[in-house]
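FYI, it's all coordinate maths here, none of it is from the lab. Treat the numbers as computed from the prediction; the structure is a model and nothing was measured. Cβ atoms are built from the backbone, for glycine too; each structure is taken alone.
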Structure 1
Amino acid sequence: MTPFELSVQLFLQLAVILAACRLVGWLVRPLGQPQVVAEMITGVLLGPSLLGLLAPVAQARLFPDASKPTIYVLAQIGLALYMFLIGLELDLDLIRHRVRSAVAVSWAGIATPFVLGAGLAFALRERFPLFAPGVSSLQAMLFFGAALSITAFPMLARIISERGLAGTSLGTLALAAGSLDDAAAWCLLAVVLSGFTGDLSIALLAVGGGAVYLFGMLTLGRRALGRLFAWIGARSERAELELPATLVLLALAAWTTDSLGIYAVFGAFVLGAAMPRGVLGTAMPGGTLAGRLEGRIGPLTTTLLLPMFFVNSGLNTAIGLLDSWAMWGVALLVLAVAILGKGVACGVAARLCGEPPRDAVAIGALMNARGLMELILLNIAYERGLITQTLFTMLVLMAVVTTLMAVPAFNRVYGDRERPA
């Protein structure tokens with residue numbers, strides 16, 4: 001397809017995606033599911049799992065292979081913008097007061113599913129076609145542990161935002177623990193890929209570079225950002241630089257962590273967390289810097305660009321490859337281990353750290369969701385030749401079910417109108 005044909009196709013795809021997302025959102029809202037879950041479901045429905053099954057010709061014409069890179073790029077832009085906004089809402093002072101609980105919940109959500117996942121991989125590797133030829137037992141165990149340890153961080157962030165939990169003690173604790181979980185899971189994946197490719201530098205770059213970026217942005221970077229935006233706000237003629245400067249920094253942050261191998265979402269999120277919060281400069285319009293940026297970036301990001309992220313991953317997901325009772329048994333076992341290792345472990349850890357019982361259960365429910373961060377990890381592993389399509393399908397099923405469980409489980413603890421402190 002020519003660039004012009006791709007642009008024409010994209011407008012039709014946008015119309016279908018946005019309309020379908022809102023329709024599915026309207027259908028699932030009575031079931032207690034937020035719009036973010038509707039977008040995840042929509043992606044699967046528009047892909048080969050349903051539309052491709054019922055109307056393969058129409059699905060192929062609507063989403064030809066040549067147009068998928070365009071959708072992917074828009075998806076990455078939307079995700080980076082949204083995670084920047086989530087980081088902008090993060091209260092670092094509140095995290096400092098909850099650091100003990102955040103670290104405990106995070107480590108429980110990493111260590112427990114990792115050990116259970118590694119044991120499950122060791123037990124199943126020789127009995128079922130789950131891993132590609134040439135993958136060692138150690139690599140299989142490391143990957144499976146990482147796959148069960150991951151949290152649906154973008155989805156977790158959007159659920160917290162839609163429920164009005166951003167800035168609350170519960171929301172901040174869940175975001176902090178979820179971000180640590182996913183950072184560790186991506187580092188584990190980097191270790192697996194380095195072992196599989198024989199290049200240790202992949203793991204060293206991801207772990208070491210990510211730590212340097214995080215520490216640098218929250219210390220020196222935070223001071224530099226404060227000075228930059230104070231300078232911009234000092235004179236009215238510089239006011240128009242506020243948004244372009246932010247977008248340039250956001251693009252550089254996403255590029256940095258993507259290049260390090262820990263995914264652009266973390267670069268955008270950390271930049272948002274490091275941004276100054278107060279009213280900077282006497283020449284700027286009313287409100288804080290964070291408030292102005294949210295008002296200018298937020299609406300178009302959440303309405304237009306972010307659904308592209310969920311739909312992009314759904315288009316690459318094909319469900320229906322489990323063709324025997326034994327395979328379904330393995331899939332159910334994976335699901336049970338995932339719930340036990342993540343949801344239950346995080347809830348218990350939160351309770352042991354002194355969190356109220358309801359908050360502990362709510363944190364376990366939110367942390368148990370895998371969402372499309374899991375699908376991203378699976379796509380990388382599948383493309384690199386680590387796993388078979390059978391295991392890919394099992395873990396996709398696990399990701400969908402655990403994500404669908406999150407909001408109903410949370411609502412059983414806190415009603416639709418009740419808001420934690």
Structure 2
Amino acid sequence: MQVGIVGKPNAGKSTFFSAATLTVVAIANYPFTTIKPNRGISYLRTPCVCRELGIQDQPRNSRCVDGERFIPVELIDCPGLVPGASAGRGLGNQFLDDLRKADALIHVVDASGTTDSEGKPSATGAHDPVEDIGFLEKELEAWTLQILLKDWDKVSRKTGLTSEEAVETMAERLSGLGMKKFQVEDALKLAGLRGKPSEWSREDLGRVVGFLRRAAKPMLIAANKIDLPSSKENVVRIRQNGSLMVPVSAEAELALRRAVEKGLISYRPGDPDFSVNASAKLSPEQKAGLEMIRKQVLAPEGATGVQECINSAFFKLLDMIVVYPVEDPERWTDHSGNVLPDAILIRKGATLKELALRIHTDLGERMLYGVNARNGMRLGESYVLSSGDIVSVVSAS
């Protein structure tokens with residue numbers, strides 16, 4: 001699973017990406033600082049079952065800090081998108097192509113209104129950030145529609161395409177964007193399209209694409225730069241727009257994480273506050289900067305918002321849960337004796353069989369049954385997993 005960081009130039013995308021991954025990328029106050037997509041590893045933060053069980057775990061694929069499990073996930077920082085990108089403006093075609101494999105999107109919006117629609121600096125509060133949300137959605141849909149419409153008239157009319165065949169054709173054309181057949185079927189139903197595909201208009205297919213985009217590329221809004229006064233009213237308006245939204249100060253998060261790297265403070269991503277280390281020697285400027293973050297971001301908002309965005313992208317947009325596979329259900333260990341070694345992200349509604357196949361194809365194909373490590377109950381392959389499950393899979397030798 002990959003989450004793309006998107007938005008217009010100069011909205012704070014690269015700062016958000018750097019704060020979330022501690023990957024060093026170019027950050028500057030002008031459009032198109034990001035030319036090629038940056039990829040990095042961030043972490044989901046979720047309560048670990050070790051705290052509930054009262055045991056000491058030994059993570060292998062993740063980290064556990066004071067009962068909080070940090071699970072690695074991949075983020076992609078894409079070049080900025082401007083109006084007309086679907087027609088090739090700016091770095092549009094490249095930007096859109098970079099998003100093909102993204103399963104969900106975090107749209108970083110300049111909530112302060114200090115950059116215009118193309119990312120150029122403007123007077124404080126001069127630009128309406130709600131407009132940025134709408135234009136990005138339209139560009140994504142226009143790009144998808146272009147792919148769908150290529151030779152559509154020829155295919156649908158000259159071949160006498162049926163509605164069933166249309167689903168197959170559309171799914172095949174859009175498979176490179178991560179769009180699935182069942183999503184095409186659902187989108188056609190939601191758009192109310194029936195009858196002959198040759199009679200479907202461009203507007204009809206545009207509605208289908210809108211439903212597809214929301215299903216295949218779900219998006220949340222990171223309302224960035226909340227430390228600026230002009231952001232307060234805009235954040236309220238963005239929330240009223242109806243999108244899933246998180247108030248964010250990417251710059252504050254980046255400053256805190258860099259202070260941790262230097263050993264100046266103790267802070268975990270998502271914490272509501274930080275503490276200055278006793279051995280730290282802070283300059284007056286550093287003290288003032290940290291106190292500003294505390295007063296302008298952490299105190300009023302409860303966090304910088306960066307960690308909440310990452311968590312929301314996977315747990316809310318992608319509907320993921322965390323399960324803990326083990327080999328020994330009595331000791332909750334793997335073959336090397338590591339306690340609760342792995343925390344696996346899997347879609348809500350997934351079965352034990354799907355988890356087994358995810359761990360290893362042979363394990364899934366040879367699976368006999370599973371065991372609930374919490375109570376020792378035997379589980380069938382169709383058992384639907386729940387968040388926090390600790391399970392063992394027994395397979396034929």
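Data table
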item: Read-out mean projected area of the Cα convex hull in nm², computed value 21.0, structure in 1, 2; result: 1
item: Of the structures 1, 2, the one that 3.1 was derived from, the read-out being distance in nm of label points 7 Å out along Cα→Cβ at positions 149 and 237; result: 2
item: Value 18.6, calculated as mean count of other Cβ atoms within 10 Å over residues 117-124, assigned to which of 1, 2; result: 1
item: Cα Rg over 2.2 N^0.38 Å, for residues 5-60 alone from the coordinates reads 1.67; which among 1, 2; result: 2
item: Winner on FRET efficiency 1/(1 + (r/R0)^6) of positions 181 and 261 (r between Cβ atoms, R0 = 35 Å, to 0.05) once structures 1, 2 are ranked, highest first; result: 1
item: Source structure (of 1, 2) for helix-only ellipticity at 222 nm (-39500 (n - 2.57) for each DSSP H run of 4 or more, over all residues; to 500), computed value -23500; result: 1
item: Comparison of 1, 2 - label where relative contact order in percent (Cα under 8 Å, 6 or more apart) is highest; result: 1
item: Test item: semi-axes √(5λ) of the Cα gyration tensor in Å, for residues 221-324 alone calculated as 27, 19, 8, pick one of 1, 2; result: 2
